[in-house]
1. Taking mean projected area of the Cα convex hull in nm², for residues 125-292 alone as the quantity of interest, name the structure among 1, 2, 3 where it is greatest.
2. A value of 0.15 was computed for FRET efficiency 1/(1 + (r/R0)^6) of positions 117 and 229 (r between Cβ atoms, R0 = 30 Å, to 0.05); which of 1, 2, 3 is the source structure?
3. On distance in nm of label points 7 Å out along Cα→Cβ at positions 37 and 93, which of the structures labelled 1, 2, 3 is highest?
4. Here helix-only ellipticity at 222 nm (-39500 (n - 2.57) for each DSSP H run of 4 or more, over all residues; to 500) was calculated and came to -25000; which of the structures 1, 2, 3 was it taken from?
5. From 1, 2, 3, which structure was semi-axes √(5λ) of the Cα gyration tensor in Å = 29, 27, 18 calculated on?
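All of the numbers you see were taken from the coordinates with simple rules; none came from a lab. Just so it is clear, the structure is predicted and the values come from calculations on it, not from any experiment. Cβ atoms are built from the backbone, for glycine too; each structure is taken alone.
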Structure 1
Amino acid sequence: VQAFLGALLSGAVPVLVHDGLPDAVADRVIHDACADFVLDGGGRAAGFRDALPDGAAFIDDGASLGELALLSYTSACSGAGPRGVELTNENLLSAVRSVVGALDLPTDGLRNLVLLPLAHASGCVDQLLPTFAVGGTVVLTPDRSAVPEALVAERIDMVAATPRIFAGLLPGLAGLRVERVRQICSAGHRAELAAADPATAESVANSLRAVFPEARQWSVWGATETSGIGLARDDTAPGRDALGFAFGGTELALWGPLAAVGHGELLCRGPNVSPRYWNDPQTTESRFTGSWFHTGNQVSIDRNGLVRRSDAD
């Protein structure tokens, strides 16, 4: 966390590399990013410098909105492996403002237990930065078995994780009742959308409601290319297939032969959407139409703007 924030403040570009990646994939990401320094205790990426040079503290306060701020790699969900996504200062600031506004994050001592991977946009951009932006505290646990104790000992107000992480936590939370927690944020990724089981999601939500009876449950959907955000819904949204409404500055459109009647591929654009892939003009051209990003997910959008999973998925 210190290295990430220090790089952002100094004007350097952090490159997020998930520690769960196989060594060969991690090395490929590091080389593709043209990294100058690798901060890592695992002995990866031989030949790179892993110690920063000595120097006076420096904060770059003159960066423009369009400058590259963060390089985040997509999940390795295709044969091509992870792709670098350029996120600008505007993308990060837009995502932070959007999350703070949509979740109405309090400014009186929020304590956020973040279980999302910090090497993903949903963890570092959509939880770490917004929590710090409102003067809150981010709580991290060394392992998932420490979560029940942390919820009580750390006086947690909000918990953020993925649906899969929440499902894995439930056995260890059985019988626990934590009334202090007021927000549950479940972050979903576009690559998981088609495989998601609405019935299972509803079961997990009901189980979480028993553990956190006072908490408002939020589902936030996005992609690395959209800074991890795009759609949001709370637990009052109708229907198990509802993904949510666009929030922040995100605009939505549909692509395909049935777009005129409300069905098609979901497209997103807005200040949170990446302008391009890193060093990959061919993929950029195939996934972007102007400023519109093609998510690859088939959805329907009703007259109120509610996005739902499409039967085509």
Structure 2
Amino acid sequence: MTNSATFQKYINLADARLGSEVIFVTDDWFADANRMLQPTEAVWKEGVFDDNGKWMDGWESRRKRHEGYDSAVVRLGVPGVIKGVNIDTKHFTGNFPPSASLEACFSPNGDPDDNAEWTEVLPAVALQGDSEHLHAINDDRPWTHLRFNIFPDGGVARLRVHGLPYINWSATDPSEEIDLAASLNGARALACSDEHFGTMSNILNPGRGINMGDGWETARRRTPGNDWVIVALGHPGEISRIVVDTLHFKGNYPDSCSIQAAYVKGGTDDQIETQSLFWKELLPSQKLEMHQEHEFTEQINDIGPITHVRLNIFPDGGVSRLRLFGKVTD
């Protein structure tokens, strides 16, 4: 297990909101395997039982009384390259599996059959109860399906598979306007000043926010300055249209915003915060209103191709979504 969780800044490819689902499971007697793909944190319901036993928020199989182990096959809603996994046994204490492994296959033309070739991407690792288990994966191959194995049986609250969506950028129409800040196009939130109420990566999620919790919201600022978030685009490009959405944020939206940007060459993600201080202004300061989409085109400065942006909000508050539409560049 690694202490570094940098891969968690990548999108969760196994998120049910992206269409990921369990298409085969050996046994989920106690708890539906699809529960482990839910985006929310697992919850405990004291005293709640169903016909098969204690209700658990995750996948749980029966106690095995014969040779073998349990597994679940997941069809990813978005094919992608895996950077790391989080096997979370939250609330599973006397019923967690002692170990687990992960296999993957690439089957773009349909679900894998009995002749499918599976590749082990995470060898069997030891698990503890009521714990998160973070494991980085160094493999650049794309996958469409996963086979999650637990030895021999038990319960897992959440399986999160962080990585990059697989996109054939060479086949992209160079004249097409694409949201380069979309998580489904490989964009990532790298750093922010604060995310007390809402996670920074939410602003890159598909669709409009479902509530305030599905956005990025900072604590109330009590010192001089402003809040900010840095985003790596899914592909270098020239931006022609920007959308800043404050949906659901009414008494807590930012007064205004601006965007800085740059074409970053070299360096690492953890060095990006310092670099961003000197980036050019892509979008000068703009007033914002509560609970609405703000679209900017004529206000955008032509600074050429970019790879990263820094959204500044003044002084603090919440943003539901950030969209940066443009054409890809080499």
Structure 3
Amino acid sequence: MTMITDRSATPPAGSAAADVAGDGRTRRDVRAMVAAYVSLTKPRIVELLLVTTVPAMMLAAGGMPSLWLVAAVLVGGSLAAGAASVINCYIDRDIDQLMRRTKRRPLPTHVVAPRNALIFGLVLAAISVVLMAVATNWLATGLTLAAILYYDLVYTLWLKRTTVLNTFWGGICGAAPVLIGWAAVTNSLPPVAWGLFAVVFFWQLPHFYALAIKYRADYARAGIPMLPVHASTRRVNAEIVGFTWLTVLTSLAVWPLGMSLIYGVPAVVVGAIFLVEAHKLARRNARGDAVKPMRLFHWSTTYLTILFAAVALDALI
């Protein structure tokens, strides 16, 4: 009798089937590596930053600015934000492997080598600054470079690991895209630009404190002094509510600086909902009830998106 062996699972080396299988694996490997590098740029954060940049440009221009300028700022801003995030991942690779939320990132899992990540981040940063210099002006370019340096050298290397005020001071670079977008259009920073900057700056506190409540144990394990890790529940609640009020009041203070009811009415409505959600979270937290901080986290994102959509619509109409 002749034994029949099934060789279909492992095609002979050099055969056409083996070449096809190898090509398939290569394509999958390339896609996986590209996805890993893209994830280092934290695309969701980039998207959120761009939500504030374009409306600020539209308000600065009193309508729709040059599409070429918008495209250049969007690309340059995306590359700058991505570069800052990649370098942040490089610096934080030691603590990322300790946190449940971040331990599957490409550096803790060794999908991307640290040196390669650093080179990738620096290249993105260089391209973004050069693009902004060519397409905009020195004010917008300087702000772009300053935001990258501040986020990685001041916030990530120093503030994040040393003080419970890390989120507060870190908010400067998070709100910078508003100023960058405005400066790209007018080469100036009038009070209304600083007002929108302040809205985003104050907004980041309740937004990120909600996230820190959710991942309090993670931050404690990694030794990161986020406010909910080291401060009392009473203080965390007070800051969430207080900064939500500051966000909403600042958004209303911007209203008379050149905007109409098209901006004002949505600002009042979504601001009221934001306040209700912040107070609800604080009350539940104070009573020791089951807390769902991500409800406030996600709603805060919706709030900012609607508010700046109203800025854009007001500028157009």
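1. Numbers: 1: 11.7; 2: 13.5; 3: 10.8.
Evaluating mean projected area of the Cα convex hull in nm², for residues 125-292 alone on every structure, the highest lands on 2.
2. Working: 1: 1.00; 2: 0.15; 3: 0.65.
Derived from 2, not from the others.
3. Values: 1: 2.5; 2: 3.0; 3: 1.6.
For this comparison of distance in nm of label points 7 Å out along Cα→Cβ at positions 37 and 93, the top structure is 2.
4. Working: 1: -7500; 2: -500; 3: -25000.
Of the options listed, only 3 reproduces it.
5. Value 29, 27, 18 for semi-axes √(5λ) of the Cα gyration tensor in Å corresponds to 1 out of 1, 2, 3.
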